[in-house]
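Pasting the structures in now, so scroll down.
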Structure P
Amino acid sequence: MDPIRVVVHFRDNRLIKGYTKNFNPTTPSFHLTPEGSQGQDSQAVKIEVSDLKAVFFVKTFDGNRDYEERKVFTPQDRAQGRKVEVTFADGEVLQGSTVGYDPQRTGFFLIPADPLSNNVRIFVVSAAVKHFRFL
């Protein structure tokens, strides 16, 4: 499996940018090779999903600093699945769509409302969610 570019956001607000080859939404942990040490699996660190707010699957680590990402849907937006709004325990609010929300699971995938977002998809950890609603 090719490495996947992710930004791991911990509940304590730490961020780690890197690559993973073994993220699975049904397992309690995965390994992350920090940015800059790609190809050196010996540098991989074990990440416990229970410590996380979310895992952002990104196009690039830098994104586009000049682009103002939309955090909400517009009337013309189409969604893959059901449109939802997630409020994290830290107050951040995201809108997106999901096809597999179940609060009893460890988490769920969210497709951002903005199709031009640097985030391709986001794995939201259920324990980090303060409020969830369907739109």
Structure Q
Amino acid sequence: MRNLVSALFAGALFGAGLALSGMTDPMRVRGFLDLFGEWDPTLVFVMGSALLVTAIAWRIQPAMARPLFGEKFSLPTRKDLDSRLITGAALFGVGWGIAGVCPGPGFAALALVPVAAVIFLGGMLGGMILFRFTFDK
């Protein structure tokens, strides 16, 4: 129960942060990605904050025996890049640029603009299912 409550709290905090920072607004995201037009630098602060928190967490983690709300850490161990990772990252970036929304803000947008969020999330889930049946062998 403790893990469920902490996961729910972390998800709600993450969603609130996305909503307050403007990450759920496709026009703000597109403005951020428009480097040669009317660039909107506000999301640099959001990403910079995320990098700062991550850097602190990576420095603290080695001194911890285990996570506060889990049995063990699940940290990435691979350091090499493969074609699937690069292709997936490229598709994610193109989709983010076209839609102006990625999965986290898409779920957070359910509370703000439910119709648009449901359309986006339906398309995203449909693409995931299509991938599963066509490429993930």
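Any read-out appearing in this document is the output of simple, stated calculations on the displayed coordinates, not a laboratory observation. Worth saying up front: this structure is predicted, and the values here are computed from it rather than measured. Cβ atoms are built from the backbone, for glycine too; each structure is taken alone.
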task = Match the computed value 0.90 of FRET efficiency 1/(1 + (r/R0)^6) of positions 3 and 51 (r between Cβ atoms, R0 = 30 Å, to 0.05) to one of the structures P, Q, and report its label.
result = P
task = Given a value of 12.8 for mean count of other Cβ atoms within 10 Å over residues 67-74, point me to the structure among P, Q it was derived from.
result = P
key: distance in nm of label points 7 Å out along Cα→Cβ at positions 27 and 59 - highest-scoring structure of P, Q   = Q
request  = Determine which structure produced the value -22000 for helix-only ellipticity at 222 nm (-39500 (n - 2.57) for each DSSP H run of 4 or more, over all residues; to 500), calculated from the coordinates; the candidates are P, Q.
outcome  = Q
inquiry  = When mean projected area of the Cα convex hull in nm² is computed for each of P, Q, which one produces 11.0?
reply    = Q
request  = Compare distance in nm of label points 7 Å out along Cα→Cβ at positions 11 and 91 across structures P, Q and report the one with the greatest value.
outcome  = Q
key: Among P, Q, structure where relative contact order in percent (Cα under 8 Å, 6 or more apart) as derived comes to 32   = Q
key: Structure from which 1.7 was derived, distance in nm of label points 7 Å out along Cα→Cβ at positions 19 and 123, options P, Q   = P
